[in-house]
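What follows is a set of structures to go through.
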Structure 1
Amino acid sequence: MTRVGEMWRISRPHHPGLAQYLHERAGYVGAPGVGYTVRLVPAGQVTVVVNLGAPYARVARLGAPKADTGPIGSLVSGLDDGPGVCEHSGGQEAIRMQLTPLGAYRLFAMPQSELANTSIELRDVLGAEADELAERVASTASWSRRFDLVDAALLARIHDGPEPAPEVVHAWRSITTRPGAVPIARIAAEVGWSQRHLLRRFTQQVGLPPKTVARVARFQRAVSMLSRPGADLAEVSAACGFYDQAHLSRDFRDLAGASPRWCATAPWAVEDAIDLG
């Protein structure tokens, strides 16, 4: 158990059968009346929260009033390509999971493009199964048992879910391993598809277009490099494939709503959330 801002984080390795689908899974507990506000930034992952305590006050996409959830409990947030905000009034108790996009495609058995840039109630995707899972998890105080229940539910759904197209898997790995370094035309040629067909199938199964996914992956790499002591903007820009520092700054403004330096020095609550107090 570790302290993260005003909350406690409980973690344990997830089931090995989830390795290629689940990036992270952890429990969070906050004190009643001790709330928080965090800036959300694109992480290239699909977030799933099984809520066990007080609901979020709101999860919203900045500049998009219609994307404001208002109070929301268990939720799923698809891939996004812009900044957002998450507010909680305190008393949070939840299990938060970060799924790979293709893991989410198998888990939810639906086009991931329908979840992109939005947060919705988990029951709107899983139906009654979402509430039943939350009830089972909340019925035990053992975090080890809670993780077992969540892992079992994920394994069952993923086992029965649709297989992503091998061509999409290849494209996603190529794009996220070397963001911006491999032209989309080359990837399309490698898998034997037209660029148009790759765009359609990739967006359906991953959630965002290939070039947007590459942009987010490059942004995340830059954030990681800038957080290192003595990081130089010019060196990071060149290493990550930006044309220049101005290009890097524009992407940070678009994706995080903030400057590179602010993102590098701000307190991060988790890998896709900056603590605003």
Structure 2
Amino acid sequence: MRTAAKKAWYSSLRISLPDDALALVLAGGKGTRLKADGDPELRSTPKVLVSIDRPGGATAMLGHTLTELDRCGFPHIAVLTGADPEAGAAAVESYTLTRRAGCRFGIYREPYPLGTAGAVYAALSQVTASVAVVVPADTLFPHALLPAAVVAHQASGHGVTWTVTTEPDERAQNRGKLLVENDRIAHVLEGLELDEPDCPAGADLRPATSAGVIIVDRARYVDHFERYVERLDEPGPTDLYRQFVPWLLSRRAGIGAFDIRQAAPDLGTPERFRAFGRTGAVEAEGR
């Protein structure tokens, strides 16, 4: 073996975020399902400001997400807020601006309902980041995995990567509603009444569950979304998970899948909120 080949054998993959990586935090939801509960706090507090039990103590869902993203090393974090008064945009924005972190915070408020895909497009059309990570504020995602997920996304060549889990908790929403083949999304069954898709014989499909986070190349996302809008008679709210990404699949755009192999509980319903957000056991940090 030649010397150059020997040296090349000693290689490693650097796991780190790009210098211009942007995290987009979805914080514009009204929390309709939580507000339907009889708990006064859930009824009167913007969903992402409801407190949850975490190892370091009780904190707002949004506060937990912002802290974890800052720890991951994101240089820029943007919070996307909603136009609906029930979403409490003013309170969410005030809370965001009181945070202290090593990164720069930004806020993008939609002027009218854009849907999650539309809100992401509106923000990305105003920035220059090469890669953006879309993060729901109401999901207990293992954020420490995000640098590795971004590295995998960039290596895959896909314009979009959907984080999934093949080991969801028993209460997971839309359990098994994503079908994965060779580290890519093959079918999206969320929002459909189908239990099984029309798949070609011999396809090696694995059921997976959405972990909520989606990673995108900024320029390609903007281009894809503008093509999506061209086909609409009138612009309107567009859901990222149930409309836009399935449309990309229908256009044969490759959607990557990054399996986190652990639960990422969504706290959007009273049942899941109490099971995972109000554990009643707040441990000391680091234990």
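What follows draws every value from the coordinates through simple rules; no lab data is involved. Note that the structure is predicted; figures quoted are calculated from it, not measured. Cβ atoms are built from the backbone, for glycine too; each structure is taken alone.
With Kirkwood radius over Cα pairs in Å as the yardstick, tell me which of 1, 2 scores highest. It would help to have the intermediate numbers written out before the result.
Working: 1: 19.4; 2: 19.9.
The maximum falls on structure 2.
Starting from the value -12500: which structure in 1, 2 was helix-only ellipticity at 222 nm (-39500 (n - 2.57) for each DSSP H run of 4 or more, over all residues; to 500) calculated from? Only one of 1, 2 returns -12500 for helix-only ellipticity at 222 nm (-39500 (n - 2.57) for each DSSP H run of 4 or more, over all residues; to 500), namely 1. Matching task: 0.70 is the computed value of FRET efficiency 1/(1 + (r/R0)^6) of positions 100 and 148 (r between Cβ atoms, R0 = 25 Å, to 0.05). Pick the structure from 1, 2. Structure of origin is 1.
2.8 is what came out when distance in nm of label points 7 Å out along Cα→Cβ at positions 68 and 252 was calculated for one structure; which of 1, 2 is it? Spell out each step's value before the answer.
Details: 1: 2.8; 2: 3.8.
Among 1, 2, the structure yielding 2.8 for distance in nm of label points 7 Å out along Cα→Cβ at positions 68 and 252 is 1.
A value of 12.5 was derived for Kirkwood radius over Cα pairs in Å, for residues 4-43 alone; which structure in 1, 2 was it taken from? The read-out was computed on structure 1.
Among candidates 1, 2, the computation of distance in nm of label points 7 Å out along Cα→Cβ at positions 12 and 244 that gave 3.7 used structure 2.
Give the label, chosen from 1, 2, of the structure having the highest value of relative contact order in percent (Cα under 8 Å, 6 or more apart). Can you show the working numbers first?
Numbers: 1: 21; 2: 25.
Across 1, 2, relative contact order in percent (Cα under 8 Å, 6 or more apart) peaks for 2.
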